[in-house]
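What follows is a set of structures for review.
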Structure P
């Protein structure tokens, strides 16, 4: 394939084909992950919570602690905080 407008056709075709193969692999992996979630669900686990756990496990400790602190602050501001979580005893 010749160069057209400064674009090397064979080189471009090679990139496109590699991307297409990777997209197909990605779809296969996505299907596999979906099957694992379905299996976990049939075993009584909640896939939505499992996704949250996966998201949290990817976080650095400091990032997770910051998120937890902000969540607690926002819940408290909305009056949704668990009173048993209060670190200071009333008095």
Structure Q
């Protein structure tokens, strides 16, 4: 990661990718990279499962977090459409 936004914040990019995954906006390349990273993430964070579950568990997100995030995204998409605006991804 060369973006200075992530310097000293190792989980920030992973959390962003988690949210993008939850709302269905993760790129195919990023999704593929995360699947490939899953064994290492299991080792680092000591959690089992697929990468989204590992990330959620590592920051202690509640079980309903993914549905809450998806619901907020969908609601904000409806608001943006109603106002002829495009919600950024």
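Read-outs throughout are calculated quantities, based only on the coordinates presented, and are distinct from any laboratory measurement. Because the structure is a prediction, the values reported are computed rather than measured. Cβ atoms are built from the backbone, for glycine too; each structure is taken alone.
With helix-only ellipticity at 222 nm (-39500 (n - 2.57) for each DSSP H run of 4 or more, over all residues; to 500) coming out at -23500, pick the structure among P, Q it was computed from. Label of the originating structure: P. Name the one structure among P, Q that semi-axes √(5λ) of the Cα gyration tensor in Å of 26, 16, 12 was derived from. Of the options listed, only Q reproduces it.
Between structures P, Q, the calculation of distance in nm of label points 7 Å out along Cα→Cβ at positions 5 and 53 yields its largest number for P. Out of P, Q, choose the structure whose coordinates give distance in nm of label points 7 Å out along Cα→Cβ at positions 21 and 77 equal to 1.9 when calculated. Clearly, the read-out refers to Q.
Given that mean count of other Cβ atoms within 10 Å over residues 13-20, derived from a single structure, equals 18.1, which label among P, Q identifies that structure? Attributed to the structure labelled Q.
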